[in-house]
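All of the numbers you see were taken from the coordinates with simple rules; none came from a lab. Keep in mind it's a predicted model, so treat the numbers as computed, not measured. Cβ atoms are built from the backbone, for glycine too; each structure is taken alone.
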Structure I
Amino acid sequence: MTESALYRKYRPNKFKEVLGQDHIVKVLESSIKNGNIAHAYIFAGSRGTGKTSVARILAKEIGTTPNDILEIDAASNTGVDDIRALNESVSTLPFESKYKVYILDEAHMLSKSAWNALLKTIEEPPKHVIFILATTEANKIPDTIVSRCQTFSFKKPTQKVLKDVVVAITKKEGFSLETSSADLIALLGDGSFRDTQSILQKVISASKDKKISPEEVEMVTGAPKSEVVNDFIRAIDENNITIGLGAISKATESNIDMLLYFKLILHKMRSILLLRNLKSSEGKLRDEMTDTDFNFLKSIADKKPEITEKGPTGINSDTLLTLLFYYDMIAKAYIPELPLEIVLTKLIK
């Protein structure tokens, strides 16, 4: 299987199969039912949120056959000559459908001159033509174009939605996985269906017994081992900077992405606060983690922060706020682990 096989295999083909975009699907279904089809759409959102999939479904639902759906990679066809060629083809009637649908992927990559060439057609297209501009950077599309299109903003799917996708696909592929494995894959997918399914593809390809453990996910993806994340948290809980610096050192030596490392720390820190303040979350969190992780985080959650002259010690909401502040610095840091090292000095008193 190729890396993209799962993504292609399980791409939604009907509106009812689209997950996490109900606010868009309902409007499109209603407009089709009422015959209010726009001549141009902008589908905006981060990568892997289903923009091109929904574009294809929309084209299919209004009766357009594959022969009359033209997908253009705007990143490879950025120039004015490319758009002039497109403008010329627009006048040609559809082969066998009521509409010709042009799907421009990565539309924000078009040059200024290309946008100018496209504007007239977008403004007054033939009745048989519909444009769908898919983009990850809607702010780069000229206002003159935006004002002539219906814009839909695609949301990142929640971790729960991604986790459900992982569980469903794994089952269909004849594999089993622990709940904590599905949770980790969903977290690593970072709000992208495509990235999540690509990660799952790698994990499935590497599995020897059709049973996917969290350790296998860590090994295949390069995610930090659970104990390296837990040691950082333990350092804050026990007010021991040596343990924390040691955990960061292990993560660095293993060539772990510090942004991912920090994200997993935040994920577990949040779980501690939920366990401490929302008892109803205990069952759900127990299902999402290994027993070792759950017992570790629960033991910390059961502690009450001590109040000192310098403020509360241990892990509390202020701890999470401080971590969030330094998390934003990771991407800009010349030394990736430096924000993590600094945050320890701020939290350990």
Structure II
Amino acid sequence: MKFGPVPVAEAEGSILAHSLKLPSGVLKKGRLLDAQDVAQIRAAAIDDVIVARLGPGDVEENAAAGQLAKAIAPDPDAANLRLADPFTGRVNLYAKRAGLVALDIAAVHALNRVNPMITLATPRPYTRVAAGALVGTVKIISYAVPDSDLDAACRAAAHALRVQPAVLADATLILTDLPGAVDSAKGEAAVAGRLDALGVALSETLRVPHAADAVRDAVACAKGALILILTASATSDPADVAPGGVVQAGGTLVHFGMPVDPGNLLFLADYQTRPVIGLPGCARSPALNGADWVMERVLCGVPVTSDDIAAMGVGGLLKEIKTRPQPREG
């Protein structure tokens, strides 16, 4: 592609690089100039215009953006994506369902390294999105790119982005009670809201005394595909009431604690092939906390290991929840 000023007499068939305000109206940037356009420009006593002229092997910006978007999501329905029509070298990708943004990070990096004029921007991996949310934008920065570079980017980008919806249908919430403890209704509402955002039902809430044997019995009779436990008093040790009750029921403690604040006091366990999440006290607030990152992945069928949780520390210093009883600043 050649870019720069040319005599108006030679501009027909070129792409106008900058909008021109003429007595007859405005010619917008990106317009493919025809004979009538050239005549209007000459009538305005303009001698030169800045244009882009495509050469052999160049792919126009909209065609290039469309090709790249289709390479990223060759089957948009299967990826739960909707691809918009190309405009000004851009194609937006939207979520067709609520879920998590699942990325092939290496593929996105490889695509963006081919040619700085060929780009894909996305949210961070595993960002929760609602149906209709923008989850990616392809942008061809120049008016055209070489077909060889576009082909390389398309190969690198194959299946790089999808929306992963929830795979678990419902959840059980176990709440423990202590005399004088905070009202559990607020916590139940916050948890229900988190589940609803992914289309998951809170199928039952079990209220039990704050004791390991009570938690044990509640876990054993829980019907939900995911079991959530929110205790009246903070869980401060793997042998505390909630994790201890899960183990008594025959479950296995997978991980205790996480390097995310708010959210440090989370635990993850398994009970008869069902995931169990012990929620930190900050989950009573709808504000983002570490439990969201674990719960959303679990609901959407994304494996969560101890290494995954340990890796959440970078970026894990979240906005403080002012209603916490023990805020960061004493």
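A value of 14, 33, 19, 20, 12, 2 was derived for P(r) over Cα pairs in 10 Å bins from 0, in percent, for residues 104-199 alone; which structure in I, II was it taken from? The partial results should precede the final answer.
Working: I: 14, 33, 19, 20, 12, 2; II: 13, 31, 21, 15, 12, 7, 2, 0.
Working through the options, I get structure I.
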Checklist entry - Computing distance in nm of label points 7 Å out along Cα→Cβ at positions 128 and 176 gives 5.7 for which of I, II? => result I
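Assuming 24.5, 78 is Rg and Dmax of the Cα atoms in Å as calculated from a single structure, say which of I, II it is. Spell out each step's value before the answer.
Details: I: 24.5, 78; II: 27.4, 89.
Among I, II, the structure yielding 24.5, 78 for Rg and Dmax of the Cα atoms in Å is I.
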Checklist entry - Of structures I, II, which gives 0.15 when FRET efficiency 1/(1 + (r/R0)^6) of positions 144 and 256 (r between Cβ atoms, R0 = 41 Å, to 0.05) is computed from the coordinates? => result II
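With helix-only ellipticity at 222 nm (-39500 (n - 2.57) for each DSSP H run of 4 or more, over all residues; to 500) derived from the coordinates and found to be -16000, which of I, II does the value describe? Mind showing how you got there, number by number?
On the way: I: -16000; II: -8000.
Checking each candidate, the match is I.
Can you spot which of I, II the value 6.2 was calculated from, given it is distance in nm of label points 7 Å out along Cα→Cβ at positions 80 and 208? Spell out each step's value before the answer.
Details: I: 6.2; II: 3.1.
Comparing all candidates, it corresponds to I.
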